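Student: Next up: the structures, one after another.
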Structure I
Amino acid sequence: MTILISYIKKAALSSVLVLSLASCKDLLDITPPSQVSPENYFNDESHLATYTITRYESVFRTVEGTGGGGLYLDDAGTDNITNRNGNTRFLPGQWRVGTSGGSWDFSTIYQLNYFLETVLPKVEKKEIAGNEGNIKHYLGEAYLLRALTYFNKLKEFGDFPIITSVLPDDATALIEASKRSPRNEVARFILSDLDKAAELLMTNSPQGGRTRITKSLAYLLKSRVALFEATWLKYHKNTPLVPLGPNWPGAEKDYNSNYQYPSGSIDNEIGYFLDNAMTAAKEVASKHALTVNSKVIKESAADPGNLYYEMFASESLSSFDEVLLWRDFDLSLGIVQYWNHYMYYGNGYGYTRQFVDNFLMENGLPIYASGSGYQGDDFVDQVKINRDWRLKLFMRAPGEKKAFLNLSAGASPEVEPRVPVIDGTARFQEGTGYSIKKGLSYNNDMQAIVGRDVTAVVAFRAVEAYLNYIEACYEKNGNLDTDASNYWKAIRRRAGVNEDYNVTIAATNMNIEGQNDWGAYSKNTLVNPTLYNIRRERRAELMAEGLRYMDLIRWRAMDQLNGFKVEGIKVWGPMKDVYGNRLVYGGTTTNTVSAPSLSTYLRIHQISPNNQYFNGYSFTEAHYLSPIAANHFIISSPDGSNPNNSPIYQNPGWTTQAGSAPTGF
């Protein structure tokens, strides 16, 4: 059974409560290193705390992410960040239905359901030793972890089975449980779990501070989920990607054939989620102030600090009220990361020109507007002059000093060269030439020595709640209320940009913005300047924090992609004279840059004529959701052979045949 591929089995527990789970027809037999019966476990609050913390890594993904190298690279493969590779989602025909496996997986859901099903009766009977508030808190953690697990499924698959209990090892029950619930019902279920979590969670975790889940995180996630679903329903309306849309595949199954929205219509459903997004976001924004930006780029121990930069570059984030959850590392335990070591020289990644051009000037004007004061992009350091401080702080530029603490005796800090190293190899390559600085420590030990990096990683920030409220308010009402306006001004004030967002809106040319920002579009149509600038703010504030692709899919902002060329620095301007003979093109294997006949800007995917992204990024609507692997349809069908008899239905545009490309809607 598909559910069993990673879901069911006896409740055997290892000593650290990590369950090994396999499949039904592969039917799993769990043989843990040591077995502890539920009667002898979950009897103390410490057991609960241990169980939930072991789920964090798989649920939060605070080290490795879909971008290929960590949380701060989750934006790779979008219009924000890239390297010389790409993602097959931008190559229609290359992304294909898998044979087996994939994310249609229920292992974490099983683990959390087992916990809740076992612990809740014990709590009610007061059979767990410890502080009652702490015990409830860890129950709240489990509800939040299950909610986030389901949100990850919602983003990838849309409609998904809602399972809240440990299922018996029975084919009939498992086939029944395989039925997909409409995506908005999944979203409602997630909000319900987050409401339970918020009720149970403490403002401060009993242990670990904000390295563990707290009440504010539940509200932040609720605002994220609600805004995601509201905007997905709005912008994918009248497509098969929403329940009751034309050719929605759910209608082909008897169990969904008579489905109706619980609020009466898709528009009412959108309003329901927007209301929830605003309410939850305000809970967070009203309680957590933004970290202050001192507008200093610190380059020596003697320089004054900048907490806004250091929020991403410190070993501990316990003093940052804006950070709602962060990942701690401990060298003594061998728990380290590698971000600083590999990104110190670029590791082949970089911001795109399109992203860099999107940042405003300090006066609030776009770079192309009359009177903006933009200094041009002939050299990278010019790009940052009088710009949004987020660009100044979180992108490296020539002349700036790198790590300056814990240097060898007599050593001086390295200085960024006059032109970026775009012709290096492996980690010694600055990709697009616009290099990422977010998350880079002042401490040279974190960068020079592999396996020494214990710089904390930000997982969730309160500023997202500010942004969620602003967007939800505008989507709901077509204007901004006082709270939304104040939140927006606070974000811009921290960014060192003119607080009067109306100055920006009045100067915005959507035809120009549409050339650089996929978020300028929804449904292949340019959005209005106010909504666009709300999206622009989000793009700038959350740069390199792994939320860009989530935003693009919910906005339906990639329909227009048809050969989009990602660009980097203006390599064929005055910088070419500095590079000299380091610029090589026209060959097949020795090229270091793209040809000047293609663009004055570096086109990282056109350096090699054999790069599969040479002709740019394109997109097909089927790619907004992932396909379910073929084997899941077979093993969940009653006869074990005919995928058409499975209770599962494939996502729009995809087939149930392994190796097949999407056919379109």
Structure II
Amino acid sequence: MAGRIKDEDVKAVRDAVPIDSVVAEYLQLKNAGGGNLKGLCPFHDEKSPSFQVSPAKGLFHCFGCQEGGDTITFVMKVDHLSFSEAVERLAGQAGITLRYEEGGYNPTQQRGERIRLIDAHRAAAKYYEEQLAGPEAEIGRKFLAERGFDQSAAAHFGVGYSPAGWDHLTRYLRGQGFTDRELITSGLSQESRGGRPIDRFRGRLMWPIKDIGGDIVGFGARRLREDDNGPKYLNTPETPVYRKSQVLYGIDLAKKDIARASRAVVVEGYTDVMACHLSGVTTAVATCGTAFGTEHIKILRRLLMDNGSARVIFTFDGDAAGQKAALRAFEDDQKFAAETYIAIAPDNMDPCDLRLAKGEQAVAELVEPRVPLFEFALRQIVSRYDLETPAGRAAALDEAAPVVASVKNVALRHAVAVQLAGMLGYGPMDQQEVVRRVATVARWAREHRGEPLPGGPRRPATATSGAPQRPGNSGPALILRNPAHMTERELLKLALQRPELVSPAFDAYEIDEFTAEPYAAVRQAIADAGGAEEGVHDAMAYLTAVREAAPDDRVRAMVTELAVEPIRRRVVDEIYASEQLVRVRVRAVQRRVTELQGTFTRVSAQGDQARAAEVQSELWVLEQYGRALQQQGAAAL
């Protein structure tokens, strides 16, 4: 079993890898003010950015789903890694050699499963690339050349070749220290009938499939020989690191340009991605053996930031299969805030064929004259009916109206309804009938949670989409309109973000001066971490210590949230910090005065004069202290 990574090495990794550079590999970040950055959360669907990153503190927090933490936590959550795997990945990026508490460093035995599987894929990709230069791979090089891809293009995309023998790769990876179990788990090998591992891919052209972070997680393999009885394309099976519904081929190369241009081009295959990128369409990506779906949308939305000018362009073939794929994509169209289009090349050529036939300029121009995806979907529906007859027009309207009704933008929905009327052949006098029909369907869907109109097939009602529910909280609800809670929150934010402004006074505050239970727990965590004064010397180490001192994930999430949330004042200085310190202390004094007044009334009624005098003395001291705070401010603390 792997030993525990030394604490000083974990700290070195946290300090060495800036959180904003890591997060930027997965989503687009924009300036949020106050030194923070914001973007669309990778952990839940949202329309506007609530995910904030604080580079200075090395923390992130989503104010929508409450996920938060440091650089290591982000990598753990976004790539589903264990703590040690996340540290190992980041250490590799930073060039840090990790030490373990037990038995030193042993990369073979002590690296997490995901890291091992990624390493196996990396080694396999290198092996396949080397094989592409060999005599046996002549058929693969010919395949590429016939499609206009030279050696440099193959190298740019990491294209390789898998030898036709039974276990060439398996034996090679064994020699690199990988076990049979790892090879089968990775999908690079499979068990033969005799029970021994053999190569999964044999005699094929190989495309490495990378995740958004650039790690190779699988392969796409193209059949080359007539005697190969397998499918035309064979992909890596589902593994712990590869889910075909959650990867887009080319996303590692395209992500920065997608974010920069607010445009993504979705094509159908590996060679289409190559043709697009070589033609200057560097925002092209493709699915890997599966239809474009919800998980793919999530990947693109994080990069496009859901701004209204963003565009997603599909370049499906114009044949029946391509039309079907486009209609499937349209089913998810409303999950994009971006505008969606379809671009079909002349003669139904795909980008790879178009580049061969008409050159790279034709590929670049392909994505410019495009048709809105909803219009394409409507035309496909309408084309199936005989519009020369009233019955045909009515049937086409019945099928098309729900499509138009699904358009969330009301103004656009009306315009599309008018367009549909024109497609169906309705004159100006009859257009309003189509508009009313669409409005009726939209209203029914809204009021009946998407159920079809009466008379149609019924399906179970589904929950409406919207902001995700926040995780359950065992503490009392925070009424943020309560000035006491807002002030307590502000003071804790200062203690975490600007400890130099509130120290050492803050460390003298008692836990019960924070009336909201979650805030009291955060105050306790700060105390357990050595106090806010620790943050004056090493801010990042201090925040890490506070998070580690939190008793549970709920409090830890609150610490992260308060450390990232912007302070309510644009100019944060000693005056503002003193105001928060005084307000929290004044309210604590007032609460204690109220308690003592009740006690005095009670003991006086009981005739306990000695206790009454004692309480009255304490009351006098507190009242004097309260007046001093009101008059002198922080000087009286």
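Student: Work out relative contact order in percent (Cα under 8 Å, 6 or more apart) for each of structures I, II, then name the structure with the largest result.
Tutor: Greatest value across I, II: structure I.
Student: Now, a different point. Work out the source of 1.23 here, i.e. which of I, II gives that when Cα Rg over 2.2 N^0.38 Å is computed.
Tutor: II
Student: Here's a follow-up. Quick check for you: by FRET efficiency 1/(1 + (r/R0)^6) of positions 395 and 555 (r between Cβ atoms, R0 = 41 Å, to 0.05), which of I, II is greatest?
Tutor: Once FRET efficiency 1/(1 + (r/R0)^6) of positions 395 and 555 (r between Cβ atoms, R0 = 41 Å, to 0.05) is tallied for I, II, the winner is I.
Student: Using the calculated result 73, 55, 41 for Cα extents along the principal axes in Å, for residues 139-498 alone, pick out the matching structure from I, II.
Tutor: Here the read-out was taken from I.
Student: From which structure (I, II) was helix-only ellipticity at 222 nm (-39500 (n - 2.57) for each DSSP H run of 4 or more, over all residues; to 500) calculated, if the value obtained is -15500?
Tutor: Comparing all candidates, it corresponds to II.
Quick note: the coordinates plus some simple rules give every number you see, no bench work behind them. A quick note: this is a predicted structure, and the numbers were derived from the prediction, not measured. Cβ atoms are built from the backbone, for glycine too; each structure is taken alone.
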